[in-house]
Every structure is written in structure tokens, then in C-alpha cells.
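Engineer: Below are structures written as C-alpha cells.
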Structure P
Amino acid sequence: MMKLRVLVAICWLLLLAGAPPAAAQITVTSLTSGADTTDADSYVTASISPTGNRLLLLCVVNTGTVAASPTATGNGLTWVTVNNQTWGVTNQTSILRAMGASPSSGAVTIDFAGNTRTGTAWSITQFANVDTSGTDGSGAVVQSNGGSEVLSTTAGITLNAFGSPDNIAYGCLGIGVQENITPGAGFTEVQEVGYATPGTELETEWQLNQTSVVWSWTTLATAGGVAVEIAFAAGGVPGSRLLLGAGQ
């Protein structure tokens, strides 16, 4: 009996030694979100503490007398515009990206270069286990697309086929009414924030390997959004293949 127990223990040790490493996948962390209806041409977020070599995406929804595109500074990073989507003539939804080896803690300043806004909402999201090649997150953001709707209760943005089943879709939507936005089926909401004057809501969401990014809400409203594909880290152990056996 003792010999049998020893043999079983040895077999377990051998199995554990040959087991594949623990699966990883892109992880998504909300860093901050907020809104401000002060008439201004720049806004400051709450302080954030980003981690090195993580993709940061800043989503901005803004309203004014004319459409305007934001720039951003902060955390010792270079913030690069990914896509701007104008909707309802005077509104815009934007995504900016950043990545650095040693970002500093602090606020992000969102600037509209002298174009006064009557309301602005923002969210900042951090993504780990992503492709760190290129500069300022260029390797992690594979593609982007934008879209708008006029007096609708749904919105959708279609991306091209993904380069890997372990990549994720991330979308940011703005609507011209302050009410709850429902994520698309299978999507996980990251942040939702809005401002009352003029009524506007921002929502961000993500899903693994999904090229159709969708949202819904209740009241007919104009809307505009941007969606991106985010690349999983090359050479990682994909979480979406957790059920595959060793060597597959």
C-alpha cells in the first residue's frame, strides 16, 4: 500500500511538472471616469496611477456649438488620437491611446484648443497582457472604426476580422440623452457616466473576439461611437484556449 501511495504521488508530480502554464488573457481595468458641464476649452480628470507597459485608452464625449477634437497630456505619456466620430453636428466621441515603460501618477488634461465645450465626459481604461510593440500603444491597437445614428435606440460598429481569437473589442459610445446605456450581448461594461445639460451619456464596454460592437438604450436619441481591436501579447498563453490540451 505504501509503495502504491508513493507511485501515485510521483505520477501527480510528473503531471504537474508537464502541465501548461496558467492561462492569461487581456485584462481590463477602469482607472477613472467623470464629467463636467462647465463651459471650458479644457478639462482635468481625477489622478490615476497607470502601470508600465499597459495600454491606456482615453474615451472622450463632448458637446459644443461646433464639433471639436480633443488632445490630451499627462502621466509623462504621449497621447495619440485613434479615432474621432462626429455625431449630431456638434458632438464628438473620441478615443486616444498611450503606453509607456514608467508612467507617472497624476491627472490627465483634455484640451480642445480654444473650442469651448458646454459639456464633456471621459473615461480612462487600462489593458494588461497586450502587444507592447511600436510606440505609444500602436502595436496594441490593431484597427478602429466609428459610426453614428440619428434618432435611434440602438447603435453598432463593425470591425474587420480579428488577427487573433485572443484579441478583444473595446467600444465607446456617446448618446444625446442622459439615461442608462445597455451593453451588447456578451459585452462587459467598463464605465458609464453622463451630464445633464445638455443631456449626454458615455458608455464603454469590451468583449473577447467580437467584431460587432453594439449598444441599446430607451429614448430616441442621436449617438456616435468608436470601436477598436486590441491585440493580445505575442508569445503569451491565450486565455481563450484554456480548454486545449498540452501541445495544442
Structure Q
Amino acid sequence: MSLLADLIENITEYPVKEVVIGVFNTLVWSRNCGLSATLRSDIFPHERVKNSGALTSMNVREIAGYVFSENPLEVSLGMAAINSALPVEREKFKSINAKELIVNKGKMKVVGVIGHFPFLDEIKKEFRELYIFEKMPRVGDLSEEDIPEYLPACDVVAITGTAIANKSFEDIAKWIRRRSYVIVLGPTTPLSSILFDYGVDAICGTLVLDIPIVLNQVKEGTPFKDMKGVQYVALLREEYFG
């Protein structure tokens, strides 16, 4: 079974209160409020979302199934739906920022990051080597095709949560050496211990604390890095099983 299928197996059929597909983020409000980055097609314009206009008449498991679609907007909806309905183990959460964790675990080591996060430029001096892999590389980045060559050399690997949504996570994971410390981060990341079964050591995601504020920001196209009303939290394997 795939990681996405395992996650969906862990949610129940909650009614859906609200659905918003924003330019940067997608939101589904069911049991809780779940976010996902809004995925885009590199080739085709957006297609219509199936059942658009009647999504709140569906239950959250039905929308979660959209994550297996070929339509990027439906995938975004499916991922946000999963994140909205997962059991929340608040007593296990740590108030840890992913950036701080990457610095702490990666100091003077070789670090590989899937996704060019905005904070990387300010912390790259902390590492012996930093490899950034991007679908659309900027100057200094490596491409996805470089992963098999460079990722096995990394002591710490940080993977954007969108790799789970776009189904590249398991292909990436097979190039990570066994003793590497693996972090999944970003607003798309499911805050579920199921990720530990897939070799992840730290799950760094987001809790929505103020639903009306976050809902409005998603509607108005606020980039996630500027979003208020959210809290960065982490589930750590060493703490979870300690």
C-alpha cells in the first residue's frame, strides 16, 4: 500500500464545511482545517475540478480520494482533505520550526533539500555542503534528475510535503541512505505518525489555530510564509517512541 493510501485509511467520513482553492494554498475544513500547497500543471492550463460547486455536499474521504487524480487542483484538494481529517495527537507535538531542526541536525554535515525553501540562503553557511533539488531549478540548484547521484551522500535530507501529494516521495526515499536523518516539512505535510513507517524521523507541519483568519488569507492569495493564525509543530520519532 502507498503512503497516500495508508493516510486515507486512517481518516473517517466527516462532513465538509468549507473548501477553498487559492492561488498559493488550498484549504479543506472538516474535522479540522487542513492545508495543502496549490499544485499547478507545468504543461496544461487548469482543468475543472470534478463536482465543483457541490464539494461541501461530499464527505471528506470522498474528497481525499481526489489525491490520486491527474488534475493538480484535485490533488491539492485531496491532500488538504487528508490533512483536515487526520487524528490530531496534540500531546505528541513539539513546538519546533523545521528551519531550526535542519540547522541543528545538519550542522557541518552534508544536507540535501527537496524544494527551494526561502530560508535556505540564510542558513547554508551552517553546512559542509548543501544540495537543493528543484523541479524548476534556480541558479545553484540541482534538478530532480540529480537526486540519484547526490542524495545518497547526504547526512540530513529535508523533503517538501508536496512530494507526498505529487507522489514523488517514495521515489525520492529510495535514494536516501539508511542512517540519514529525514525531515518532511511544509504546510502540505500530514501530521501523522504513519510517516515514521516510511523512514521519516521528523514530521514538521502546520496547525491552523484561527480558522476565519486563515480561510480569508487563502481566499485572498496570501503566500504561506506570510500567513498568520497558524502554528508550526513537529512530531519526532525519537520523542514519539521514547
Structure R
Amino acid sequence: MATTLATARSPWPRRLLARRETERAVRKCLGAWFKRPGNSGLQMHLSHQEMTALGQEYLAGMRCDPLLATRTMTYAVMAAVASQAQGRRWVDGTPANARVTDLIEPIYPQCQVISIVRDGRDVAASFVEQSFGPKDVFSALDMWAKRSVRMRLAVQRCEPGRILTIEMLDLVRDRRHQTLEEVCAFLHLDVDPNLRTWFDQNVIADRAHIGRWKEQFDEPTRQRINEHYARLVERLRRQDVPIPRDSSA
């Protein structure tokens, strides 16, 4: 929805693609997003008839007021999800949010985003172990660099204070409690004893795979990874992109 809205508000001729993007979003809401593997998806919260009606309203509204139409559609779906969960806040752990916060911000003007950054070599090593993303570690490094640039742009384009960026090393190892307090202050939450106990038991260095790139590849490959990473880091620094700390330090 955020990307579709951005297209609709883009200068001509890009905004001519908005109708196609809107129709694609509706198809996903009624298809891939509606019924997901494991009997999950929007079907758990809305009937197909309700989703169809929302989709038709969204299509009609995008012709005259894209922002209002997008907010109406998004809020209706999220309200259905939150009501069944009896939630007070909507929390979305999608990593891409930190890269597109500037697109999300118009829809949710009060949104808060926490961006957790880590050594790009560890990110690439994680990518190649997943069922998604590049299988080649050097392509994965390039993807990390591209996403780092996009994240920097999001920070620059958003209202100041919209995004809190923290280092994974600080969160899980070096400044654990200080970082937890910074996150809670950002979200206007108290650090109560139950939260601190959960944090101490679950957010730990052993689960963060710190320095995994050094264990996952042989020495010749590690050398090539280091050389490629150094070139990317130099390029990112020229673009004023903050570089995460070295996980092997």
C-alpha cells in the first residue's frame, strides 16, 4: 500500500502507473495476502466478501484522494487484525519498514520505527542461509549496501526522530540495558521488571550469530569477502551512510 501511494503521488509520468499498482495491491489482498500457508493471512480476520468490498472502495478512492483511500483501506484491515488480538499497539517486525519509513509515514503519521543495524558481512552470511535472497555471498553484500543507502534516504526524508537506529552489538552484547532503556524511552514505555526479565532471557549474544561470516566460509573466501566489503564500505562512507561496527572486533 505504501509503495502504491508513493506511485500515485509521484510526478508525471510515473504516477500513470498508480492504477496498475493499485489493482495489483487489491489482487494480493484477495489472493496471496488473504490466504497464506499454514491457514494464515487476512482470512483469519476478514471474510472474502469484506475484503472485496474494501478493495473496491480503495480502487474508487485512489482516483480522487490517494492518501485518504490508502489510510481508509489500511486502517480498516489493521483494525480487524488488532481487535481480534485485543491489542493496544500495532507492532510490525518487517525489516523492510526501516527502508521505507518515508513511504509509511504519510499513512501512519505517528509511526515509530526502530532500525537495528549489524556488520554487513554477518548480514550477507545470514542471507545465503535463508530460503529467500541471494545465495551468493558477494551478491548478498551488494544487496546489504543497496539497502543501507535506502535506509539512509528514509532517515533523511522522514520527520526527525521518526527512526531510532541502534547497533545489534549494543543490543545483545555491549550496551544491553542502556540500549533497552533507549528503545523504551523512544517508544514512551516503562522498563518494568517483567520486560527486563524477558529481555535478559531472550535477547542474548548467543542467538545473534555475531561474527558468523568468519565461521561460515573458508579462509580464501573470507579474504575475498573482506576485500569486497571494504570497497562497499568506502563507497557508502562517501554517501554519508553510517557503517555498523565490526562484529569481529
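Engineer: Any idea which of P, Q, R comes out highest on volume of the Cα convex hull per residue in Å³, for residues 48-87 alone?
Structural biologist: P
Engineer: Work out which structure the value 8, 33, 37, 19, 3, 0 belongs to, where P(r) over Cα pairs in 10 Å bins from 0, in percent was derived from one of P, Q, R.
Structural biologist: The structure behind it is Q.
Engineer: With helix-only ellipticity at 222 nm (-39500 (n - 2.57) for each DSSP H run of 4 or more, over all residues; to 500) derived from the coordinates and found to be -2500, which of P, Q, R does the value describe? The partial results should precede the final answer.
Structural biologist: On the way: P: -2500; Q: -6500; R: -16500.
Matching structure: P.
Engineer: If relative contact order in percent (Cα under 8 Å, 6 or more apart) comes out at 17 when worked out from the coordinates, which of P, Q, R was used?
Structural biologist: The correct label is R.
Engineer: Consider the structures P, Q, R: one of them gives 1.5 for distance in nm of label points 7 Å out along Cα→Cβ at positions 32 and 224 as calculated from the coordinates. Say which.
Structural biologist: Considering all the candidates, the number was obtained from Q.
Since every read-out is calculated from the coordinates, none of them should be taken as a lab result. Just so you know, these numbers come straight off a predicted model, no measurement behind them. Cβ atoms are built from the backbone, for glycine too; each structure is taken alone.
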